[in-house]
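Structures are listed in the sections that come next.
FYI, it's all coordinate maths here, none of it is from the lab. Just so it is clear, the structure is predicted and the values come from calculations on it, not from any experiment. Cβ atoms are built from the backbone, for glycine too; each structure is taken alone.
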Structure P
Amino acid sequence: MSNLEVEPDELVADAQPEASIQVLEPREVPLGGPRAMTVRRTLPQRARSLIGAWCFVDHYGPDDVADTGGMTVPPHPHTGLQTVSWLFEGEVEHRDSTGAHAMVRPGEVNLMTAGSGIQHSEVSTPETRRLHGAQLWVALPDRDRHVAPFFEHAEPAPLPVGDATLRVFVGELAGSAPSPVRTFTGLVGAQLDLPAGASVDLPVNPHFEHGLLVDAGTALLDHTEIPRDHLGYRGPGRDSLRVTAGDAPLRALLLGGEPLGEPIVMWWNFIGRDHDEIVAFREQWQGEVVGGADAHGRFGRVEGWNGSALPAPVLPTVRLKPRD
């Protein structure tokens, strides 16, 4: 999914582990025009920029497509990151400049590695009546961020752990088979379903920081309540994590990873390391793709898309720089 904010903030991030539970509130972001699809964004924000290498969490729906128009995102670029698409309801058609053409369906993960540069489109299918899911980004470490782009798909099997059911779509957790999709830092991503009032103690990597995004119901993360649509954060240092459902069944996404340990600059759909690099990415996108100068440049071409690519927003008038 593209970040379609008209004036996207620049972000320089450097993860600093913390011991206590931090509750991050979502902010609503409209994507597009008058019938904009609205997402609830919990990462990044001023209070926290990263959980491991997870750097972007958009949570949307359940939306009635007849009211919202669904998802129609024209070809748009990415650099220096991976996108992880996970649905609870609906279906989205994905096309990208590696030639990949795939559907995003509930319980199946689509992971796209942008690396040195990619473009892709996302459109909800005509059969979709309700759309509900999450779009996640992972920052690539400096040593790997110029890798050639590629696309992967996997269907994680449900894994019972006590009263809980896990679907581990990135990494491994609680004895699951490792997800076949490729990552470049230590990461975990899983859907967690838990009956009302039930608890589960999950063995976790003590070197990871973790976040719990609540999709349905409410949760206690250790002993801290995480309301629906909020993201609870816990820093490294413990080898187990307790999740308890409230009075209704819980559905949540558990995200974790080793702290990235290096700063990133994220603006619009680009991740780089400094202002000049972001400016160069934008100029290439505008010239090669939007301006039509070179269909074989950094971002390639999305076959099967008959419309225009998405223009980049205007850069801020000051240099992108670190924030306190």
Structure Q
Amino acid sequence: MNRKLAVVSLAMALALSAANGVCAQEETKDLEKITFVLDWTPNTNHTGLYVAQAKGYFEEAGLEVEIVQPPEGGAELLVASGKAQFGVGFQDTIAPALVGDDALPVQAVAAVIQHNTSGIISRKGEGMDTPKGLEGKKYATWESPVELATLQNVVEGDGGDFSKVELIPSNVTDEVTALRTKSVDAIWIFYAWAGVKAELEGLETDYFAFSDLNPVFDYYTPVIISGTKFLESEPETAKAFLAALAKGYEDAIADPEEAADILCEAAPELDPELVLASQKYLADQYKAEVEQWGYIDPERWNAFYNWLNENGLSDPELPENFGFTNDYLPE
């Protein structure tokens, strides 16, 4: 009897184990796969994504999220083709992709941070603390029409002569080193990373932000983008993803130290000191004055695209309230 009981018990245990294995497999199968494509290597703009991943928020929403690096053409192509469901873009750089014969079916679905924190950094005390001071100086340019029109606007708005700015094709990979070695005099940066890095490395700098000089430049950069076809066919999945992502960013706001640790664990090649300092800076920027992470203000979005239209930087012109939606954000 004891031997029979042991055999029966073993059989029941094996059956239970097999059943659990099947359930586990079914749970894995039930998770909907989402591909998220970055705009660059991992950095603190992406922290909420990694926090949501590490804390299981995507799994709780029934999603299995794969984070991938962008191709040379950028995230927009992957998202538009449906090979990725979400990615990181920028209001200024996605503009050309939204209109014309080859328009891509993508749109912004959330703002990563609320305000444009980009501007021009230079060595302190060399007269480039205002746009006019760029006259006769070497500026590292990406040679983008929108970039150069923006720079021209602020230089001329400050009474300067834009034609006197020396435009140097940019091959800058480290802004601090480029300034310190004087290979360039001024660079367009996002302060949360390169500006904070300059502070940490003890390089004294001058800086002016575009949004402080002209409110039309307080556009959304970066943003989360998604494919129009995906949004239309799977709205509940999109909402579930953004709700989980929002939780990740809310956690990054509440505890930047923990968020920095999570990002460094996911991307150990990053400098922990820079990540932490950048994370503390961005904790106040992700939501700023709004209550809901990800919200895009139609007035500010339209103001920038209207400026592109007025300056011949979009052909055809971008319509009002086009290229973004708040419909998939958590309520």
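Calculated for structures P, Q, relative contact order in percent (Cα under 8 Å, 6 or more apart) is largest in Q.
If helix-only ellipticity at 222 nm (-39500 (n - 2.57) for each DSSP H run of 4 or more, over all residues; to 500) is calculated from each of P, Q, which structure is the one that comes out at -13000? Working through the options, I get structure Q.
Identify which of structures P, Q gives the largest calculated value of distance in nm of label points 7 Å out along Cα→Cβ at positions 94 and 302.
The maximum falls on structure Q.
Quick check on the output: 18.8, 58 is Rg and Dmax of the Cα atoms in Å, derived from one of P, Q. Which one produced it? The read-out was computed on structure P.
Which structure, out of P, Q, was distance in nm of label points 7 Å out along Cα→Cβ at positions 78 and 230 derived from, given a value of 1.0? Derived from the structure labelled Q.
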